[in-house]
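So, here come the structures, one by one.
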Structure 1
Amino acid sequence: MNYTVTLQPAGRSFVVEGEEAMLAAAIREGIGLPYGCRDGACGSCKSRLLQGRVVHGEHQAKALSRAEEEAGLILTCCAHPQTDCLVEARSVPGAGEFPVLKFPTRVISIERAAPDVAILKLQLPANQNLQYRAGQYIEFILRDGARRSYSMATAPHKVGQPPAIELHLRHLPGGLFTDAVFSTLKAKDILRAEGPYGSFFLREESDKPIVLLASGTGLAPVKAIVEQLQHLGSTRPVTLYWGVRRRADLYLHDWCERVAAELPSLRYVPVLSDALPEDDWHGRTGFVHRAVMADCPDLARHQVYACGLPVMVEAAQRDFVAQCRLPADEFYADTFTSEADKHGQP
């Protein structure tokens with residue numbers, strides 16, 4: 001059965017075919033909805049069902065609790081309509097603007113930027129014009145059909161000729177994909193990918209000051225956004241907070257310092273959560289989102305772009321809105337959920 005979903009307040013409609021999830025149908029139709037993981041783990045696609053009935057696929061309770069579901073909230077990424085539906089959802093201008101493509105990529109290089117971080121550079125097909133917004137991600141399609149998502153750390157204007165992009169990967173021991181990247185993957189290997197995906201990208205129409213908040217390899221899409229700001233010649237005040245555990249984890253520290261020197265409106269604040277004496281660290285310490293709160297106790301006129309581990313993103317969203325007056329709709333996030341996170345494993 002096919003069902004029609006109508007979005008409010010946008011008034012746009014699209015058809016969900018067969019066993020499709022609502023979000024998958026919207027992406028196919030080029031309709032911009034907010035989303036992140038597409039796996040029921042992050043909650044970014046949470047919307048309100050005004051009319052109709054849906055059945056949810058597997059999802060995490062932290063993304064949508066039983067109480068929220070009973071109150072009429074749904075996750076469009078795993079909600080399967082059983083009737084025509086009317087849904088209240090934020091429209092995301094620019095999301096869905098570019099077609100989602102399947103394409104082969106060739107490994108150019110794998111650089112060990114830190115003991116557990118690799119910078120993967122990939123060549124794109126010259127005859128297939130991948131268009132995307134800085135901050136979006138691609139998915140690798142593995143041989144068994146499994147998928148792994150990684151944000152592009154390259155702004156679109158820097159793709160170059162021949163076209164190439166950069167990804168930042170943290171090694172998760174036992175990880176189906178990252179174990180291979182850190183052991184057997186080599187230059188010239190071919191990887192199958194699909195994209196672009198995600199609603200985490202710069203809202204260029206705004207002139208509000210920006211807080212860029214990254215933990216670990218959450219720097220990747222933030223790096224692309226900084227490059228985009230440079231490309232636009234933006235004068236919006238921007239502060240980049242990058243939280244890691246140890247000094248060695250600041251794998252692009254020199255790049256961050258250099259771009260802050262090149263872009264007068266950008267300030268860079270690295271924060272270590274577990275600094276040890278041998279780090280010889282004299283900078284900020286503690287939780288990275290707390291550093292933001294100390295510097296910016298009033299975020300009422302700001303935009304925040306947060307990317308990284310779920311615990312950081314969730315704490316930042318909660319505390320910035322509750323304690324720093326950040327408007328809830330000016331918090332944009334990309335939560336890096338691992339396969340263990342998606343399946344509720346410790």
Structure 2
Amino acid sequence: MTRPRLRDLGINIGRFPIGQHNAITDVPDVWVGHKTLVYDAPRVARTGVTVILPRKGEIWSDNAYAAYHSLNGCGEMTGVHWITESGMLSTPIALTNTGQVGTVHEALCAYAQEFGHTDRFSLPVVAETYDGWLNDMEAFHVSRTDVYEAIAQAATGPVAEGSVGGGAGMICYEFKGGIGTASRVVELPTGEYAVGALVQANHGDRIDLRIDGRAMGELLGPEVTPTPWGVRQRVPVSSIIVILATNAPLLPFQCRRLAQRATIGFARTGGMGHNGSGDIFLAFATGNHLPHKNEAAHTVQTLPNHHLNDLFVATTEAVEEAILNVLCAADTMVGFKDRTAYGLPVDRLRELMAT
């Protein structure tokens with residue numbers, strides 16, 4: 001049975017309208033694909049890979065301005081040194097588990113060579129969060145073929161959420177976590193623009209959870225839904241990766257400002273940026289075309305900085321809702337060593353929010 005999204009529960013947060021699919025794919029030509037690995041033999045797999053393909057996958061040859069922000073750096077996102085240096089994103093983005101960044105990175109490099117996307121080398125963007133509580137991570141389940149399949153399945157339209165792709169084995173606010181997405185549409189003097197967020201959420205203490213500003217973690221404690229840690233206090237690892245996309249014509253420093261605002265959406269749900277947390281955010285903007293092999297000077301556009309306020313708010317709202325969509329979409333999962341992460345009790349949440 002398909003679990004509801006946040007708005008299906010009658011909980012509408014924020015003030016800006018959502019896009020058609022309320023997903024990062026509402027930004028034109030941004031595609032998302034998943035490969036989910038869930039099986040018990042020969043070793044327990046609760047993992048996978050998620051890919052984001054800007055420009056329908058043509059990002060290799062038509063780059064986009066981009067920037068990243070690290071709230072807390074106990075995590076990995078490859079390729080960010082070149083993004084900082086050049087101000088450009090030139091590869092797809094992939095999300096997976098902590099132990100398989102190298103596998104996925106190699107797969108993206110091989111894909112670029114095999115399909116003629118590069119004549120030299122690639123510096124792909126691959127980010128991770130830790131799924132070793134539910135997934136036998138040392139089995140290294142994710143393969144090059146899985147990355148290729150995720151790319152082949154990438155498409156526009158609705159995005160599968162919850163225990164899918166790179167988020168298959170994640171835990172969020174001591175409920176089942178995973179992948180979530182949301183979008184906003186903003187009307188500015190220069191035109192209408194979409195802002196989309198996709199998160200891989202694997203963070204947070206139950207007690208800190210806030211939903212539309214209300215302290216729901218206190219009302220949905222272990223006596224309502226057990227914690228995945230059992231008798232343990234908590235597992236001291238937690239992270240979130242946030243990918244932001246917009247079709248607004250932003251320059252790299254403006255992308256960085258958007259990425260910084262993801263922190264606010266994260267905090268609105270109760271995110272704290274713990275010491276052992278990898279809270280890393282990347283924003284890219286497709287409003288300018290940057291041909292990889294262009295040999296001539298070319299013209300780019302940018303928004304006035306004083307027009308960015310609505311984009312900042314839209315970013316905050318999209319990130320907040322994407323995280324809450326994770327919690328709504330992810331169902332109870334039994335994994336490695338028979339550990340269980342329980343899904344958020346959405347019917348109980350609906351009742352509490354109605355009061």
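Where a number appears in this text, it was derived from the coordinates with a stated rule and is not lab data. If you're wondering where the values come from, they're calculated on a predicted model, not measured in any experiment. Cβ atoms are built from the backbone, for glycine too; each structure is taken alone.
When helix-only ellipticity at 222 nm (-39500 (n - 2.57) for each DSSP H run of 4 or more, over all residues; to 500) is computed for each of 1, 2, the one that comes out at -5000 is 1. Each of 1, 2 could give relative contact order in percent (Cα under 8 Å, 6 or more apart), but the derived value 15 comes from 1. Source structure of the calculated read-out (distance in nm of label points 7 Å out along Cα→Cβ at positions 296 and 320, 4.7) within 1, 2: 2.
Please state which of the structures 1, 2 yields 17.1 when mean count of other Cβ atoms within 10 Å over residues 112-119 is computed from it.
1
Given a value of 0.93 for Cα Rg over 2.2 N^0.38 Å, calculated from one of 1, 2, which structure does it belong to?
The read-out comes from structure 2.
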